[in-house]
1. Which one of I, II has helix-only ellipticity at 222 nm (-39500 (n - 2.57) for each DSSP H run of 4 or more, over all residues; to 500), as calculated from the coordinates, equal to -18000?
2. I have 2.3 for distance in nm of label points 7 Å out along Cα→Cβ at positions 13 and 109, calculated from one of the structures I, II. Which structure is it?
3. Compare FRET efficiency 1/(1 + (r/R0)^6) of positions 53 and 117 (r between Cβ atoms, R0 = 35 Å, to 0.05) across structures I, II and report the one with the greatest value.
4. If distance in nm of label points 7 Å out along Cα→Cβ at positions 45 and 61 comes out at 3.9 when worked out from the coordinates, which of I, II was used?
5. Taking mean count of other Cβ atoms within 10 Å over residues 69-76 from the coordinates of each of I, II, which one would give 17.2?
6. One of I, II was used to compute distance in nm of label points 7 Å out along Cα→Cβ at positions 29 and 133, and the result was 1.7. Which label is that?
7. One of I, II was used to calculate distance in nm of label points 7 Å out along Cα→Cβ at positions 85 and 125, giving 2.1; which?
8. Compute relative contact order in percent (Cα under 8 Å, 6 or more apart) for each of I, II and report the one that scores greatest.
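Since every read-out is calculated from the coordinates, none of them should be taken as a lab result. No experiment lies behind these values; they were computed from the predicted model shown. Cβ atoms are built from the backbone, for glycine too; each structure is taken alone.
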Structure I
Amino acid sequence: MIYLDTSVVVALLTPEERSSLALDWFEQCHEPLISSDWLIMETHSALGMKQRHHGLSPEARQAAGEQFERLVQSGVELRSLDRGRFLQAAELLQDPALGLRAGDALHLAVALHSGCSQLASFDERMQQAAAALGLRPARSL
């Protein structure tokens, strides 16, 4: 299973430098994709920031939101967040060598708890922390 991070999802939904890489990877990916309910919050936050600060039109934001819903319904399994995942994320945050932000720690806690073997992310710091925790980067990404 591959854990899908928000950085890849936003690149799938909006024009970015790595959007073509994300699209090619997604089209070729045949493994189950897992994420958490936190993906909903982060994705909509990122879309709002792109609209407020980077010129994403309201129409493009709405279209990206609709694409996100289709993406989730088409096979990205969102795992619910429970207190255990928040506690696990808090433990990860206590390790200064990992250098994680709160949201990334929560994503990694869900990935580890779900038994994912790979992480699909464009966030280098998160990838480094994931590698230290035993998760490989998603192939071709």
Structure II
Amino acid sequence: MKKAIIKIIDRHVQDGEEYVCELTTSGEFEVTDVGCIVNYTETDEELSDCVTSLAVEGSRKISMTRTGKYNTEMIIEKDRRHTCFYATPYGELIMGVYAKSVENGVAENGGTLKFAYTIDFNNTPASENELTVAVTPKEEE
């Protein structure tokens, strides 16, 4: 694993309102035979001590797991709906996740991962989401 600076831009539309949140944190990444793995520590106070891992398979599928105080697992796969378990400081949810697109541009020298997906509860649309994850290798000290 290589140390990296991870910048995440989270855009989502919920109830007709658009929200944008940016996060820059330290993490690590690795290019694998099938894609890449990106790990980072959450900096949000409510998610402190949680580590998020994105295991990317080509430009088709992302398995996102969060471990720590709140454990979560989401499968984001292009053109497929998955039922996922999501833990938050406010409670645990079971939701549907349908990926519209997955773009993997992460290589040995870093790059960008971008994916768009919808979330639903009981087949009722809840939000449209787009995440951009920029991976910049840290210079060795």
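1. Details: I: -18000; II: 0.
Derived from I, not from the others.
2. On the way: I: 2.3; II: 3.6.
Considering all the candidates, the number was obtained from I.
3. On the way: I: 0.50; II: 1.00.
The maximum falls on structure II.
4. Values: I: 1.6; II: 3.9.
The value was obtained from structure II.
5. Working: I: 12.0; II: 17.2.
Computed on structure II.
6. The read-out comes from structure I.
7. Numbers: I: 2.1; II: 2.9.
Here the read-out was taken from I.
8. Values: I: 32; II: 22.
Evaluating relative contact order in percent (Cα under 8 Å, 6 or more apart) on every structure, the highest lands on I.
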